[in-house]
Structure P
Amino acid sequence: MTSLPPPTILHEDAHLLVVDKPSGTLVHRGWGDDELTLVDLVRAVTRAPVAYPIQRLDRGASGAVLFARDASLARSLAKAQARGEIIKHYIALVRGEAPDAALIDHAIPRRPGGPRVDAVTEVRRVATASCEPRAVSLVEATPRTGRLHQIRRHLKHLGHPLLGDANYGKGELNRAFAARYGLDRLALHARTISLVHPVTCARLVITSPTPDDLAAPMRAMGLLDP
């Protein structure tokens, strides 16, 4: 069986677990046939028979993923997420000079081939770099709904697709940025999760640092200090 390192734990208590998913790892086996998934790694770390991921995160994306430790709590957190009470902020590298701010209200399919459903994402430009082969922007994206590939679809709809996105971007441009800056992954990172703890009622804000495979290309583009 393929070996993967144990995930970095960003927050842990008797009820919740937040772990740092690397780019390239599936959250659970329902999205592919990988030998090991993030769920498997969490079960190994916690020595629990099951693990309950509350949010989806694409294989190519990285960052914070929330888990519940039992089924009842998982149902409660899923309802809180549906009510918009669990907020996730993402950072993303996109093609071109993105607008200062945008509210993308654009219906997308809940699943491939399915009917379109309401979907809303807030986008804020953080920085722009005039690099080759064309300018790029660092944006913060906050989805207000949780649809399949929502951020990726919405950024394409905005006219500023994610770098490294084989589905919604341009392959030639992705290859150019991989060759010039070493960006060999989807440029999307779940940086923070904010929620009210369902048991203690404490406000939690959990942050995932930008991983090296995204931070190094950002530095090379002039979007981060050396």
Structure Q
Amino acid sequence: MVINLLNLFFPKVCYACTTLLADNERHICTVCRHGLPVTNYHFEDNDTVKKILYGRQKIEEATALLKFHKRGIVQQLLHNLKYKGHDVISEVLGEWLGNELKSVEKYKAVDLVIPVPLHKRKLRKRGYNQVAKFGHEIAKALNVPYLDNVLIKTSTTKTQVFKKRIARWNNFEEVFTIKNLDLIKGKHILLVDDIITTGATMEACANVLNKAENIKISIATMAIAE
């Protein structure tokens, strides 16, 4: 009775299209789930994500779960994740991608998962890192540690949209640092984020991580901007 009353006054809706969820649906309705533009990069050995960083960082493997289009369903999901407090979306997408990656031989070589960090000020304001549950679920699926105490963001940055690539890279270079190097020495790291566009964030994070000895870096994101 209590559950029924809660559903009456606080109905559960799809985080992508806002329609009411059926009793057997969880967070994203069946129509949206099947309509999401999946990449299948990791199944098809597609190097689209890796190409973004060609000549800038050595990346072992790289994938994204979904394709991001302006005003599309994925944009709505990520907006609800980052700005509406619905961090359960991060968990759903992480569980989805994690279950796929654990069946791909190349990703079985991953030793640990590290998220792109938020600055502590933004973390306090938002209350969560939108990538955290995504990374946790992937780490759980791969049966490896999730470490959020290695890569640190030391200052906030203004929007990167109108900056040239070199200037943008230099800006990011200044705001990331690394701790606990011994935890990642000799490891194959899976670096996770919500979306990859120009690759500037991933490039800067990888550059900092490479201060550790003998590491390998792979990438997994919720989405890729096309």
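For this structure, a couple of remarks:
- Among P, Q, structure where relative contact order in percent (Cα under 8 Å, 6 or more apart) as derived comes to 22: Q
- Of the structures P, Q, the one that -6500 was derived from, the read-out being helix-only ellipticity at 222 nm (-39500 (n - 2.57) for each DSSP H run of 4 or more, over all residues; to 500): P
- When Rg and Dmax of the Cα atoms in Å is computed for each of P, Q, the one that comes out at 17.9, 60 is Q.
- A value of 1.2 for distance in nm of label points 7 Å out along Cα→Cβ at positions 87 and 135, calculated from one of P, Q, originates in structure Q.
- When mean count of other Cβ atoms within 10 Å over residues 71-78 is calculated for each of the structures P, Q, the largest result comes from Q.
- Ranking P, Q by mean count of other Cβ atoms within 10 Å over residues 199-206, the structure that comes out highest: Q
- Looking across P, Q, the calculation of distance in nm of label points 7 Å out along Cα→Cβ at positions 39 and 175 that yields 3.6 traces back to P.
Here, each number is a calculation from the coordinates, and none is a lab measurement. Predicted, not measured: the structure shown is a model, and the values here were computed from it. Cβ atoms are built from the backbone, for glycine too; each structure is taken alone.
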